[in-house]
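Next up: the structures, one after another.
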Structure 1
Amino acid sequence: MKLKGLLSLIAILALLLIGGFIGSQNTHSVTVNYLIAQSDMRVSVLMLVVFLCGAALSTIVFLLYTLRLKWRVASLERQLKKSTRVDNP
């Protein structure tokens, strides 16, 4: 299991390195319009920001879902303990 995790980490780092290299070669600039502001940034920086926002949002959603499931499991375990304690006086 540890070897699989290490290989996954190496693969992810290699992909990030390749993405960083390709992104550094892309120097085109785009204009980003916000609700009240506007800014010029490179396409690679914009893609990085959007990717990181998506990763952060998906991590938050995953953690909230996992936390809800853990609360549900704890509630069901309490109900099970209570029901077994009542059945066995």
Structure 2
Amino acid sequence: MSKKTKDGVKQSIQELAMGNFRSYPEEFNEVSGEIKEHVQSLANGYWDSRDDKEIQHDEHLGIRLEDYQAWTLEAFETFVKHEHMVN
């Protein structure tokens, strides 16, 4: 999906997050308040690392920090469900 739409940006953020969850499973191995804060911090990092073009694009699409946080949390919840199904 293209990053030209809000759904495209969402998919990109969630793919990036899933890659982080898979790469660092020891940091994302349990659901707790601390883990949710860590996931939110990850989303904040994605938000803060955008270049000027990405910032303008997100503004044009009406994308906010809260969207990045929600999408990253959704990806984490999917990751946890998948991990429990595998284990």
Structure 3
Amino acid sequence: MQSAGERSLEYYMGLSYQIVINSVEEGSGRHYFALSVPDLTGLGVAADTISEGIRELNEAKRMWFATNLKLERPIPEPSPDPQ
């Protein structure tokens, strides 16, 4: 296992983080999906479809990890599966 200082963007992108998907219906009738990663504070996207949301969330995760690695901020490992 790599030490925290040696972990790369690819290492973190390869980990399986839980994704929460919520279907949202606004009063105006607009419908979209809100996707977030509870272990990664502030990381979330909204999209018209779940597949679009997954793509956008993966791009956002890549940027989130890259920024935190560059700033040498700690990045949490995925929480254990609750099952």
> If distance in nm of label points 7 Å out along Cα→Cβ at positions 11 and 43 comes out at 2.8 when worked out from the coordinates, which of 1, 2, 3 was used?
Replying inline: 1
> Quick one: semi-axes √(5λ) of the Cα gyration tensor in Å came out at 47, 22, 4 when computed from one of 1, 2, 3, so which one is it?
Replying inline: 1
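Can you spot which of 1, 2, 3 the value 27 was calculated from, given it is relative contact order in percent (Cα under 8 Å, 6 or more apart)? Could you put the intermediate results ahead of the total?
On the way: 1: 14; 2: 41; 3: 27.
That value comes from structure 3.
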> Thinking of 1, 2, 3, which structure, once helix-only ellipticity at 222 nm (-39500 (n - 2.57) for each DSSP H run of 4 or more, over all residues; to 500) is computed, gives back -28500?
Replying inline: 1
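The numbers here are math on the coordinates, done by the rules we state, and not lab data. Predicted model, so just to flag it, every value in this text is computed and none were measured. Cβ atoms are built from the backbone, for glycine too; each structure is taken alone.
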